[in-house]
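Novice: Take a look at these structures.
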Structure I
């Protein structure tokens, strides 16, 4: 659709979208869970396949006319299996939280005990936080990081033996180190629990083989498709085994039945028709992730992250765990007079988009926090490298010394962003 036609159709919405494009172009997106998908991904998401209803799975739909959406979904499934090393993939999840909910539905019953990383230790809402469905429908328990900010697997094992949960979750929203998937899998099996590895943040690094896949260790792997994987906002659920006829659910919740349990949990358990346009975008993104240049991109994400972390530390800011091994880092502001919310707002004045986040032992509430989370995936997509990370680190460090100086950095940020054009075709 041409811009002129769109503008005439709804000028208010068009104006807001144009404003958002301008904001992204002139600023620095540093929220670790955000990225810039390719134009090919965006075109797939805005294509005519969004018009098609297709409840069910390829070859077994409740609606006719599914020839081409079947082809698209099968492509996404095969590419996901190849990238992550599993024998089964479900690509219909609407997003990460519904995907995790599907894992619960597949493996546990309401009231069963679950075990996940505490929110203040970097864990995710759906891993058992008190205001989330995962704590309302299940008996939620948590493990925490140590004083060094790292997961202590001996402590995790001790908690698991005390709790005897039905499901153990690994994964986080603000953990700057690499998970030991093998160890968590061993702990889960030792207490008779299923192991769900949520790799939503590190999925692109796993796909690029920078991090070993949890396949073979985890019973179920869940991931979003829009963070380091650089796709649309959707989800993928992975596991091993061969699904039975989707319309005939297994009688027992066993490891052999997990593929069918997952498929049945997604549809008809939780969702209706899949968003075929998102599935198409996922298929395109997974195809891109299979190319050699994606591995180079993923390696640069980590290089950039380490360069940024080092500059922040040199600039006088504290980082949880003292650095990073992946795409993100967490600034610890507990020694500062201002909160994570204050620092987030100051960075936004300068044109840097980050997000406040709890830190281990945080005394402030989740809406205020004592930390700020930063990441490099989106900046790396724009073509920035270590040199730019050092400059950005200097800007952030300067604001960290005195947030009132943020506005003085705005032109510097705009000038830097302008050197790396975003979506020039739009």
Structure II
């Protein structure tokens, strides 16, 4: 048999192997959650243009628009904690539905709201409602997905989130051209559709034989888990640099906003087009090794900005750090699932989910100050921070793995 024929036969079955390795064998309930998440993210365009709505349609100052948008972020922190508590007490399905239905109603009210104080109150409430389903959703995925398949499941969840967000960003401007009322009303309608999907296709997944045990204080005393959360915060802090401090650095180099938009769009395109190939790259390698490699790439990407002064260099750096983020996503979520005791999965997810709204607040504030005072050394420090977190994952790996194995044995018994 010729080499060419062997090569043809080897690639002929690749599409089927790829589909089997990427999406094969996952439970039906996971796909229902996946569909609900994708639909929800596609329609999540109302809050994307909230600052623009406030300054152009409502005539507020930039400072006031920032405060109202900040209220949305603050509500998200509350919603993350509340969702975790409710997921363990009420169950995953009820908590998911509560947040989704509340978000649909509040978004529709926002479409009619006129006083700024009411818009601010609604933004705060929407932050709670939008983040409330996060912990129940992840807990449900952990409930129904076997441990060996969770990395693939979380990889698909990450892809759906980013794919939906990319579509929402593209739609937001188009819908807003019609009217901001249409923007908020359409968001409300699609959010309501998400609730319908959950109502009909997502059953309750909370294990019946598990009873409530402990509160948030129990999670906060888990040093192994909190160490992991701290390392995840470093990744989140660095990730937010791409949408905050990077644009300041590019502006200082005299680059136009379109150049920054290109950097963001390339990162988004990489995730949408390449994330499904990540499980094949990481295989069954230890999560700690994957995360250490991912954070090393993220560190190199951001440290390289210290030498950047032209658009193509920023673009090359973005490719490196985005690839690191892609590798980190499934491994990060899998470790989080492994360290969460079954009776407190919601609460553990809640504390883990706090990392992201906190990073969204801290990274721009610290990054702007650091870039102004330290200049390019800001990026060197970002690189060192990423390398430190990579080392931290390797150093804490065995302790994490022992705790995860203990949790699994307790659950099986």
Structure III
């Protein structure tokens, strides 16, 4: 069996919520005649989402959402199975942008996005497509921030669901998915022990919580850096050491940025780091670890292992994983399949909701309706064979009496 086919078959056996929903809705072919553009990190789980949308009748056009996270074997297999795919793993941002443009040429009715590159391109460069675009479902924190910025400036021209903000997405994907997949990537690429290392996690949102929790579970001593006093206090009470990056940069053995902001680790920090420090980024864009600063102050660089570049900084050696791009996808396979089963089920049901209600929705960012979260959680629990209690009439009446 070819690698792409084998990967898709593997996830097909484990995305049980998605399979349940496809079986539930397939006979009605709800997406028949609907053009859906999918721009998400293009690996096996995303491929299976695209195939599932096609089973529900959609014309699906697929591209990636990051130049280095596309897996070419999945591209090949999706094409073999009849989908239109414009994507390839590349270091060329220009080629990545060309693939986005080629996907938009099919005039999608719905965009399923990750990071909002496709959505922003429509709003800033391809405004002619807004006439046929019904709405957007956005996967990640960074993308939701970009959509809200469009909304705030009155530039958002279609309704959008903040899929990232669904509880069955962020409570599991951002925390358990990012937490596990980041360390999977760091360990497989470095072949290093995590126990006894001092790990610096920049950012204590849901992703940062997951990365820190898994690092502690692996035996690391974890330092958190934050700009939000509430999150910093939370990290302290969760038992982590909290300090400024200027101090953490001297102490850390492994660094993971998870903030969504730019130049979180920069020249002043590189200069005081230990010899042998490992640098990685788990935020969407390659801006959190300032590669330009690293290039500027280094005396030379070389690839020492696949996905790892060594920089010589005044005689010290710093090691950057995956060019500072999303470490768990640019240098590994991304989140566990069972986690993405939940996230992509939110995407599927949100797209169905958008299909049915886009004409009466305003051009703003919406939270995913609670009933979608509940349907997914109840489905997952049922598939796990777990039963939970329900309120008695007496209990309902008591809660409603306040």
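Novice: Looking just at FRET efficiency 1/(1 + (r/R0)^6) of positions 47 and 351 (r between Cβ atoms, R0 = 25 Å, to 0.05), which of the labels I, II, III belongs to the structure with the highest value?
Specialist: Working: I: 0.15; II: 0.60; III: 0.90.
Top value of FRET efficiency 1/(1 + (r/R0)^6) of positions 47 and 351 (r between Cβ atoms, R0 = 25 Å, to 0.05) goes to structure III.
Novice: Right, here's the next one. For which of I, II, III does FRET efficiency 1/(1 + (r/R0)^6) of positions 175 and 287 (r between Cβ atoms, R0 = 35 Å, to 0.05), calculated from the coordinates, equal 0.75? Before the final figure, lay out each step's value.
Specialist: Numbers: I: 0.75; II: 0.30; III: 0.95.
That value comes from structure I.
Novice: Separate question: Out of I, II, III, which structure matches 2.1 when distance in nm of label points 7 Å out along Cα→Cβ at positions 95 and 359 is calculated? Walk me through the numbers before you get to the answer.
Specialist: On the way: I: 2.8; II: 2.1; III: 4.4.
The correct label is II.
Novice: Suppose distance in nm of label points 7 Å out along Cα→Cβ at positions 279 and 311 works out to 4.3; of I, II, III, which structure was it derived from? Could the numbers behind the result be given before it?
Specialist: Working: I: 4.3; II: 3.7; III: 0.2.
Of the options listed, only I reproduces it.
Novice: Which of the displayed structures (I, II, III) returns the greatest value of FRET efficiency 1/(1 + (r/R0)^6) of positions 103 and 231 (r between Cβ atoms, R0 = 35 Å, to 0.05) on calculation? Spell out each step's value before the answer.
Specialist: On the way: I: 0.95; II: 0.70; III: 0.45.
Evaluating FRET efficiency 1/(1 + (r/R0)^6) of positions 103 and 231 (r between Cβ atoms, R0 = 35 Å, to 0.05) on every structure, the highest lands on I.
Novice: If FRET efficiency 1/(1 + (r/R0)^6) of positions 15 and 159 (r between Cβ atoms, R0 = 30 Å, to 0.05) is computed to be 0.65, which of I, II, III is the source?
Specialist: On the way: I: 0.05; II: 0.95; III: 0.65.
Traced to structure III.
Every number here is computed from the coordinates shown, using simple stated rules; none is lab data. All of these numbers come straight from a predicted model, not from anything done at the bench. Cβ atoms are built from the backbone, for glycine too; each structure is taken alone.
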